[in-house]
Every structure is written in structure tokens, then in C-alpha cells.
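Where a number appears in this text, it was derived from the coordinates with a stated rule and is not lab data. Model, not experiment: these values are computed from the prediction.
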Structure P
Amino acid sequence: MQVRILGCSGAIAQHARTTSFLIDRQLLIDAGTGVGDLTVADMLGIEHVFLTHSHLDHIAALPLMLDTVAARLTRPIVAHALPATIEALKTHIFNGTIWPDFSRIPTAEHPFLVFDPLEVGQVLSVAGHRIEVLPAAHTVAAVGYAVDTPSGHWVFTGDTCSNPAFWQRVNQLPMAMLVIETAFSERELGLALKSQHLSPSLLAEELAQLDLARHPGLRIGITHTKPLEKGLIQSEVEQRALNLPQPLIWLEAGQVFDFG
């Protein structure tokens, strides 16, 4: 299995794209602005989009991607998400005012987009992969995901804050890679708490719940850093004794991770 980092920034800037990960060729985890760097052929290969939540940086490219590929689709793209996320998309994006309702175009019987509601704890078999829906704690309804690979699970926290239920579950899974957000520096700790994101100190508290003995060789990637704050966040994280088996990976758009 291959994971391609399309976007992993908490905002946009030159070379900074918001959250989106391409798994093999068929699956997207979130649809942030990083999707815009794909070729049309790449977009046509996508069959399923798994959304963590409804915030714009995670869904911005979904309506635009649909517009790009619609004329050549032979089957609808399936958007998997919590019911609250689907309702937000229908109400605020695919509403005929902000964007056409692709779940009813060209017809309600044969649309370009199909919504599939999820619930935490659900396990799906999609495009040859086992995908488990994990709990997240954010300002809106949100989830994370665990995707099986031959060497263990690729796990994404999604946008989250303190989340004991997440660690309880992932410590039961064989993990090959953990992707965890750290959106704010310590000087913005109050904003991190208010917006239910992580800062370096909060990241350390979360990673302290990771049972490293169960996950030998685990790679940990940091995502969702703000462009103006990334250097400071990295410095603040590196000043903390996290006692990890190997150095953290600071994710960047364009990176590719293979799991054999």
C-alpha cells in the first residue's frame, strides 16, 4: 500500500496545501486543497473519499474535483462521512447556491456523488482495504481513520484534542504509521484549547498515551501545522523529551510512504 501526502498544512501558502492523503489510487482521506495538485487522470482514479469532518480545509477541493471529472465519470464518487458532516455538506456546499448538488446531478437516480453515512467504530472493506472509523474530539462532529496495510495500520487522528478513546482503540491495533495533528505553537495554547487542536505540550500529553511496546518500528508523522508557525512548532516539539523509538516525521506535500 502507498500513501501519498497531497496536503498536510493547517492553512494555504506557497507549497502549503491543506489536508488530503491519497491511498493507492482509489482512496482519498479528506479533500483539502492538496487535491488540486493531482492530474485529471489521478482524479479519475479516485472512487472513495473518506472525510474526517466538515471544516473547509478538509473538504474544499471535493466540489471542484467533482466538477473536473464529472464528464468522464462512469460511476459516482462515494463520500463517506458522519451524518452531521454529510448534512453540513448538503446544507452549506452542495445547496445550489454555493455549488450545484452533485448528489442529484445529472439525475437523482444516477448522480456524480453518493453520500455514505458512517459511525465511530464501523469497519468498511473498500477497494481492497479495511478502514476503521476512529473517534476524534473537535469543535464539530469528527472522526479519524485506521487503514490496514501489510505491515500494520496507517492511522490518522484527524483534527482532535485530548482523546482517550482514540488511544484506547489504536493501542489495540498493530500500527505501522501514526499521523497526528499539531496545529498551534505554545504561544497560541489558548487558541489550541478553544479550537480543539493540539500544540506541542498537548501533543506530548497525547503521545504519552501511546503504548510503544505494542508498536515496534512505528513511524509518527506530524500534520496540520500552520505555515507561519511550523518552524516554531517544530522547535517546541523537539525541546520535549517524547521518548519515541525514532525521530518524528514532519510531513510535507509530495511525500510518499510505502507499506509492503
Structure Q
Amino acid sequence: MGFVAVLTSIKGYHASFLDPTLASSYFNMAALAIGLAILFDTVDGRVARATRTSTEIGVQFDSLADVLTFGIAPTALVYAWAFGGIYNEGTFLHKLSVFILFAYLMCGAFRLARFNLQATRPHVLEEGAAKLDKKNFVGLPIPPSGGLLASIIHFAPMPLSSYGEGTAKNLGFALMALIVVLSILMVSKIRYSSMKTAGAGPQGILLIILAAGMAMFVFWYSKYALLAISLVYVGHGLVWWIWRALTSKRSTAEKTA
């Protein structure tokens, strides 16, 4: 799916200068490919464990695939859909946008390397670092990060250059800011729910009902549903982190009072 997303992004970039409507179909196809990849990435580990085919090489290969599918493919898609068409090559803004995309890719690769190291050595890796917790990820995982970028393009697949020069550049600034935030979240130590224990115990039936409802929502209103799901997941870790920081300060103040 990452491979398909890169190829269709290239097609969309070339088409955007001649036929923006055709380009939007390519960009939408690339975004959906990344969305499907998230689904496959969610179930592949469960399938491997269920069929007892889980191996160490599978763990490493999974992360290599993630670099392509959720690192390279989203950056290629964002460049083709936005930055490549609104900033003239060689200008400061064009160079800045390319640098930000490269930083995103590097942060995502670092996030995957850290995850692999924690998975194989589940103890304190550095001073102040917490032990590996199967219920939570340390830092924003790269699949939902790339998924958020893809869901934005799926929501509005027309090339950004078609919105007019002034609007396109302002949207480009906002997109660069979002990519910077996602990059920082990936290398941060903010906890994100892994959903690996979801469905265990009596809550299983409720999870099935919720999953079925979400699937219907995605099927009927994919543009809104995928964007909403991506925003909620990316935001929930940050909200929890702020909440824990505020509550811990409050409890410390009460103890010292």
C-alpha cells in the first residue's frame, strides 16, 4: 500500500499542472492506500500471533515496511499535493517545506527504532525512561501520524494550488506547522494507548458494537470519519499528558500545603 501511494502521488503531481480534477483522484487513491495500510498494520500482528507465525525477523521487517508506508509515502503525498505545487523550486519556502518533510521522516524512523529496541529490551533504556508498557506506546506511533496527513488529503483531495495563491500559501504554512507538531509528538515520551488490551474481559461485546458502528460511519462518511478518528487519536495522548501534568501539580501542591 505504501508503494501504491508513492506511485499514485507521482502521477497526481504531474497531473496537477494539467488537470487538477484528475490529480485529485490520484491523491485520493494514495490517501486511501495509506488508510488501508493502517488497517493491515493493525491486524498483521494479531494474525501472526493467532497462526503462531510470529518471528523476530517479522518484528524488524514490520518496522521497515512502516518507514515506507507511513514515512516516505505520506511525505511524498504531501509534497505532491501541496508544497510542490505552491512553492517555486529553489525558494526559501520550498526548501523549508522539504526540510520539514525530511525531519518528519527522520523522527518517524527514530520512533520505530526506539520501539523495536524497547520491544527487545523491555527495561530502562535511558535515565528517566519508563519501562515498556504494552497498554501504551511511548510517543505518537507513525501509522496514525501518517494517517492524519492522509485523512486530510482524503477530505480535500484537490491540489492545494487550485485554491488560489494566497489561500494555498496560508494553508501550506498551517500544514508545515502540523507536520512539525507530529514530528515532535513521535519522538516525545507522551503516552498513547496501544489498544492491545481492548476487548479483554466483559467489555469485549461493547468493543465489537463500537467497532461495527465506526465501520459503518467510515463506509458512509469516510471523509469525515477518517479525519475525525485520526484527530481524536493524535489528540488524546496530548490531552492525557496535559491532564496528568495538571493533576500531579495539584496533588503536589495539596501535599505541601
From the coordinates of one of P, Q, Cα Rg over 2.2 N^0.38 Å came out at 0.97; that one is structure P
Matching 39 (percent of Cα pairs over 27 Å apart, for residues 81-232 alone, computed) against labels P, Q points to structure Q
With helix-only ellipticity at 222 nm (-39500 (n - 2.57) for each DSSP H run of 4 or more, over all residues; to 500) computed for every candidate in P, Q, -6000 is reproduced by structure P
Of the structures labelled P, Q, which one yields 22 when relative contact order in percent (Cα under 8 Å, 6 or more apart) is computed from its coordinates?
-> Q
